[in-house]
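Please find the structures below.
Any read-out appearing in this document is the output of simple, stated calculations on the displayed coordinates, not a laboratory observation. These numbers were taken from a predicted model, which means no experiment stands behind them. Cβ atoms are built from the backbone, for glycine too; each structure is taken alone.
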Structure 1
Amino acid sequence: MILLDTDIKEDSWSALVKRSSTANWFQTVAAYRFYSSLPEMMTPFAVGVSRSSGSMACIAVGYITKERNHLKQCFTRRAIIIGGPMLSDDITDAELSELLLTLRRKLSHRAIYIETRNFNDYSRWRKVFEQCGFAYQPHLNFHIDTSSIDIVEQNLGKSRKRDIRTSFRDGVTIIEQPTREQLAVWYDILKRLYTTKIHTPLFPLAFFERLFESDDGRLLLVELNGEIIGGTACVALEGKCLYEWFVCGRDGEWKSVFPSSVATYAGICYAARNDMPRFDMMGAGTPDEAYGVRDFKSRFGGKEVEHGRFLYVAQPLLYKIGKLGVKWLKR
């Protein structure tokens, strides 16, 4: 049986989080509530397939993006399922097909495309995705073993370890409970990064304020001489994983201080100290393209994985126009 949004019982939803090997924070009740708290930025959705026993076979949680500019919205409306749908390990092909075809039916008139950004291995279900019209797109990521601080230190690359050591030697500190004013300073650094280098839309400050206020949000800032110079915004799936959603720093302004490296290292250590055995870096680009961010992420001792993405294009012409627009913006 297909269940939508609030029809999904929270106890069955949470039970699937505990037993699914594809569970991730972005498919939890907490994530859906967080998305729902941001109606001016996104339209959330949740679709699930329930069994006669009352348990859930699968759930897909995501959001449809909203642009303030109506012209941009026309060409960029997309349904994003971060982390990939959450599947019971014994899910049948029929149950997964029911989920995917329902997503197509419910979202195709509202979004140009539907994309799952996978943080776990979906290779055993790839054929079902493709049969339902979801094409596989190669995409890399890094998973870092944070089962202990000793393992973190052992796996850390030599150059990254040196950068972190000299940064702390020269006076950087980590703030785990920042003020709203410090959050705003960090956001200005992040916004500058997106404007000058990344060239993709960034959520407004209110998004990060609500993330900071949520039970699962973790904001770790890097301070030097009383000034915020970088930081990382993460979300936590307690007992399982810490996800690095956004990271930035005023890199290049000092000879021996590396704010972005320190910020990511702070997140990795936070996961290790708080019994989260994995740190997920949430993407490292496509294998066939040079990507500076991947080079940065590769030096923290993580395992490179290719869990890819699944893409269903509902409106091909608008999708093609949107891709050309994004390519132009990134020139």
Structure 2
Amino acid sequence: MSGTVFSGVQPTGDLHLGNYLGAIKNWIALQDQYDCIFSVVDMHAITQFQDPAALRDSTRKVAATYIAAGIDPDKALLFVQSQVPAHAELAWIFNCVARIGWLNRMTQFKDKAGKNREKASAGLYVYPNLMAADILLYKATHVPVGEDQKQHLELTRDIAQKFNTDFGSEFFPLPEPLIMGAATRVMSLKDGTKKMGKSDPSAASRIDLTDSVDEIAKKIRKARTDPDPLPGAVEGLSERPEARNLVSIFAALSGQTAEQVLGRHEGEQFSTFKADLTELAVGVLVPIGDEVARLTDDASGIDKILSQGAERARALSEPILREVHDIVGFLRA
């Protein structure tokens, strides 16, 4: 299988189980199938104010988490977005290609801005154009996405198509989505109808990849469920969002389907199922957390890996950006 994959995560707090199962775990498998480019997208992070020192620390920690989880910097290109200026430059060109009506339809801006739409940063409004630049700067052909991100990829395809049409070229590919895994959208442990997220004020709603054994056990034990035993078929979870979420997490962590999990645990009460889920989660996640701690103790080592990655990313992106300049009509320096 050939092609180029691009993906990234914002360094706004610790990565959690949803980031791992919905993104990073899948990236690991992709390293042997595609040319993979994975970024810590810190320019996206500052669409909302970030403490500068905390942002630097979080950027290193997210990069360390990628590596601890299994991303190999010798196989995949790993770098920090802001260290490759071409991302911002192509984003400006795409600001001039994308239409305001397209951005007005983006549901994530409405969700993030909430009632304070008029006080939101302009960056938050146009960040889908930066996301398109992230992908198309490397002519990526595939993007691993969750269901809630498909709209952004559709916008990227629209921008690529309009650029190609406006300038009479077939320069940019139309990237395809890769939707993978049993838990592409992990939900909150406190509310099975809401996505697990770093912005939730309750730490009990998520399992961070750096949580201790005791913290993981406590969060799973207190996770919201219902009084009924587990059914024998997935159809029995249709009106049980919390049960469905825990079964999906178990399936993704164990590499099984939800049907296989239910086949083994049919009729169990959640007290028993949660004990098994805790053992599984601890076995998968604690080694990652331990490796994150080891890697972040050596900030210079992480910085060296990221510097080398940024150099490779600049070497890949600069010729593509020069061609964009020629197509648009910019004079060469």
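Starting from the value 59, 44, 38: which structure in 1, 2 was Cα extents along the principal axes in Å calculated from? Working through the options, I get structure 1.
Comparing structures 1, 2 by FRET efficiency 1/(1 + (r/R0)^6) of positions 41 and 129 (r between Cβ atoms, R0 = 25 Å, to 0.05), which one has the largest value? Can you show the working numbers first?
Numbers: 1: 0.35; 2: 1.00.
The maximum falls on structure 2.
Thinking only about FRET efficiency 1/(1 + (r/R0)^6) of positions 201 and 321 (r between Cβ atoms, R0 = 25 Å, to 0.05), which of 1, 2 has the largest value?
1
Quick one: distance in nm of label points 7 Å out along Cα→Cβ at positions 217 and 249 came out at 1.6 when computed from one of 1, 2, so which one is it?
Numbers: 1: 2.3; 2: 1.6.
Considering all the candidates, the number was obtained from 2.
Match the computed value -11000 of helix-only ellipticity at 222 nm (-39500 (n - 2.57) for each DSSP H run of 4 or more, over all residues; to 500) to one of the structures 1, 2, and report its label. Computing helix-only ellipticity at 222 nm (-39500 (n - 2.57) for each DSSP H run of 4 or more, over all residues; to 500) on every structure in 1, 2 gives -11000 only for 1. The maximum of mean count of other Cβ atoms within 10 Å over residues 97-104 over structures 1, 2, that is, the highest value, falls on 1.
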